[in-house]
Structure I
Amino acid sequence: MNSYIMGFVFALLAAFSWALAATFYRRALLDASDPLFTNLLRIPLALIFLAAYSMFTGDIVSLLNFFDDFFTLLTLFIATIIMNVIGDTVYLLSIRNVGVSIAYPVSYSYPLLVALIAFMFLNEEIYLSLLAGTIIAISGIWLLSRKPNSSDTVRLERKRFIIGILSAVCAALLWSIGIVIFKVSVMKMNPISVAILKLVFLFILVSPSIRMNYDFIRSDLNREILFFAMIGGLFGVGIGDLFFYMSLNEINASVAASITTISPLFTLLLAIFYLHERVNIEKAIGTLLIVLGVTVVYLKPF
């Protein structure tokens with residue numbers, strides 16, 4: 001299997017893992033309303049899994065060596081802040097102001113920004129099929145995220161709408177910058193080391209949420225919330241992110257980012273399978289567009 005196909009497969013596995021994680025996160029957030037605290041809960045199991053995996057493969061030795069490389073550690077720390085703390089926060093702000101049906105497709109335009117930033121700083125090639133496939137896939141995401149008659153039933157205040165749109169655009173920009181920085185990181189260290197260090201930094205950054213949620217921890221935190229948040233973290237920031245970094249290690253950041261736009265399709269399929277969600281004509285067309293878009297991106301080198 002050549003490097004491009006391996007990278008493509010890893011990106012697909014990352015997208016599926018993130019979709020699976022999203023189903024667990026939603027369940028955890030039903031009771032734990034603070035996303036920052038949920039972000040903290042999802043870290044421990046993922047970190048334990050990755051640490052065990054690195055010891056099994058012997059990568060733990062190379063990981064320890066990187067603690068002497070201050071610049072690489074600083075780069076990873078900055079990427080974690082940009083992508084996983086600020087980026088995710090403004091994305092949630094966008095959802096709160098304009099809803100999923102608008103925030104989701106706008107923020108998922110990030111592969112286009114990744115292509116531009118990677119072209120400017122990593123000299124990655126921008127080709128027509130990459131742009132066309134990404135735009136087609138984003139169109140499919142828009143159809144999947146639409147709510148029937150949402151434009152008739154929801155009237156957004158102008159201020160909220162502007163804040164929501166700007167937040168979604170900022171999320172896309174921050175995610176794309178983070179992805180490019182992580183691409184630089186996997187060029188210097190192996191993907192498992194990147195995944196572990198990112199989780200350590202993320203834990204440090206979000207741990208103050210324990211104090212903010214002290215009353216909730218004492219009275220309402222239960223095994224169900226812990227289970228769903230930690231299992232979601234295992235597949236999301238653990239296995240899913242590891243697959244994505246493995247993909248970045250094999251193919252261009254712009255291609256890997258475009259392939260992961262298939263994640264909303266996996267989310268829909270899981271909802272159909274587990275929740276028996278019905279598929280209307282818009283979702284059917286959206287599904288076809290996502291598959292078509294990712295296929296266009298994939299076929300370029302052949």
Structure II
Amino acid sequence: MSDLSWVGNVEGSTFERAVLERSRSVPVLVDFWATWCGPCRTLGPILEKLAVEMDGRFFLAKIDSDRDPELARRYGVRGIPAVKLFVDGAVVDEFTGALPESQVRRFLDQALPGEADKGVGAARQDEERGEWDQALEGYQQVLRLDAGHAGALLGLARVGMALGRHEEAAAALARLKPRDRESVEAKTLAARLAFTAGEADLETLMAAVAAQPDQLEGVMKLGEALVARERYAEGMDRFLEVVRRDRSFGEDAGRKAMIRVFDLLGPGHPLIPVYRQRLSTLLFA
């Protein structure tokens with residue numbers, strides 16, 4: 001293998017293929033530099049040396065920020081040298097400035113995916129193809145290497161839910177470390193799982209609420225069923241009704257259900273500010 005096998009110059013016209021697409025199979029370290037930049041001339045040889053030495057752990061893509069200022073602007077480069085690590089088409093880590101070789105090695109050791117991460121990536125591909133058995137085996141293999149690997153546990157939860165194995169999905173989420181349970185995906189999966197119980201017949205639930213409107217348990221079940229069918233606003237209206245009528249019902253069940261829907265919808269969903277305001281109005285009126 002030649003010394004240039006893992007190093008290459010990239011420009012705007014080749015960026016999609018050489019960086020984004022390539023990063024789906026091997027991490028790509030992008031070095032934004034310029035010919036006039038002294039620190040760039042110090043860092044560049046270090047990066048090239050490590051790319052060759054590590055022989056396939058990453059590909060080094062060198063981008064002249066003067067020739068391709070649009071790429072530099074797109075990725076928020078404000079000073080050079082700027083180094084960004086791409087994995088699966090996205091920036092996952094970065095640094096700015098000419099670090100000494102020891103610090104660059106430390107950065108790469110911490111940022112580059114390890115064997116467990118690679119295993120999760122392969123299992124995720126099986127999952128996306130609907131090859132559930134292979135995906136499950138892949139995630140289990142990772143967990144034999146690292147019993148607390150968040151990516152593998154989240155993968156088990158996703159596959160479990162896709163197959164209707166809700167208890168297995170819940171068990172996988174329960175194994176997450178406390179900090180990993182706070183991730184957006186973990187909260188979303190936990191919220192989805194919480195509403196799977198609401199998959200009862202919708203017409204039956206509506207009829208029950210119409211017949212016994214004072215039974216708040218029925219109102220809660222109807223709200224859960226509506227959310228399970230992605231009728232989020234209607235479901236949250238039911239939960240707000242419970243909060244309005246009896247804040248203490250089911251140990252604050254209405255408010256807790258609202259929070260689960262917020263987690264399920266994720267940051268930025270247009271319904272969230274509307275219903276946060278409605279909930280606050282009820283709680284603090």
Structure III
Amino acid sequence: MGNPIITNKIGVIVDSFQVGVKQGLLKAKEVGADGVQMYAVQGELDPANLSAAARKEWKAYIESLGLEISALVGDLGGHGFQDPEQNRAKIDKSKRIMELGMELGTNIITTHIGIVPDDRNSRVYETMHTACEELARYANEMKAFFAIETGPETASHLKSFLDGLGTKGVAVNFDPANMVMVTGDDPVQGVYTLKDYIVHTHAKDGLKLGHIDPRDVYGDYGYEVSLNHENIASMAEAGPSFREVPLGEGGVDWPAYLRALQEIGYAGYLTIEREVGTNPEGDISKAVQFLKAYKA
């Protein structure tokens with residue numbers, strides 16, 4: 001069977017260029033991306049820092065470059081939505097990020113919610129479920145999606161959690177590399193398992209080098225490890241358990257993975273994320289060309 005011919009648009013996470021938002025947008029255009037994903041949690045795109053006029057300016061600037069926004073990143077860190085004392089503020093901020101997304105032209109916000117516990121009767125499971133039910137209803141009313149990134153748990157376990165929310169407002173941002181690197185779950189089968197929920201994807205690749213407890217990567221409520229984005233990136237670059245690598249050099253079977261996305265009717269973005277390496281622009285440019293090779 002030959003390689004699939006894809007029609008998906010190709011996106012880039014602006015922050016992966018590590019040069020600031022405006023410069024990152026220019027670089028996304030230069031490498032040939034169709035769209036961009038941007039962090040909207042703090043700094044220039046924090047909803048709390050943006051007036052109505054500033055939102056219109058950003059939208060106009062991005063459109064002037066011929067780019068779309070594939071999604072906003074709304075990951076608030078910590079343990080996701082596992083801590084009941086933090087959830088009110090996190091839910092409210094997530095709603096503001098969803099509203100900003102709609103104003104800027106995207107209805108997809110991606111996030112991590114924390115590791116879904118195995119025990120459906122646990123307090124943490126209930127806390128996460130309650131928060132996600134509220135966010136799902138809010139997203140549904142706006143015709144938006146609050147999309148959980150794959151990786152912390154298996155696709156089948158995540159599907160079970162999502163099935164219990166009652167709407168598709170909380171959906172999936174499918175990252176095949178996270179599955180390969182952490183749980184060892186098969187991303188191709190994962191596409192079929194989560195087919196009803198996938199609204200956005202990250203184009204990333206990786207290798208699993210040894211066993212790792214997902215809590216050591218993503219943290220967990222009551223499991224105290226000091227984690228932040230930089231720590232995870234250093235694990236992916238030089239840690240003993242997994243390695244993020246350029247597209248096509250890792251454990252993701254790209255022809256089978258892209259074919260699976262085709263077969264479920266996924267027509268959204270393949271958004272390149274590069275969290276390691278000393279030459280992100282070069283890696284991202286190669287990743288764009290790697291994906292374009294699958295286009296007609």
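Suppose you compute helix-only ellipticity at 222 nm (-39500 (n - 2.57) for each DSSP H run of 4 or more, over all residues; to 500) for every structure in I, II, III: which one lands on -12500? It was calculated from structure III.
To test your reading of the models, identify which of I, II, III gives 58, 57, 38 for Cα extents along the principal axes in Å when calculated. The read-out was computed on structure I.
One of I, II, III was used to compute Cα extents along the principal axes in Å, for residues 42-105 alone, and the result was 42, 22, 18. Which label is that? This value belongs to structure III. When relative contact order in percent (Cα under 8 Å, 6 or more apart) is worked out for each of I, II, III, structure I gives the greatest result.
Readers should treat all values here as calculations from the given coordinates under stated rules, not as data from a laboratory. Just so you know, these numbers come straight off a predicted model, no measurement behind them.
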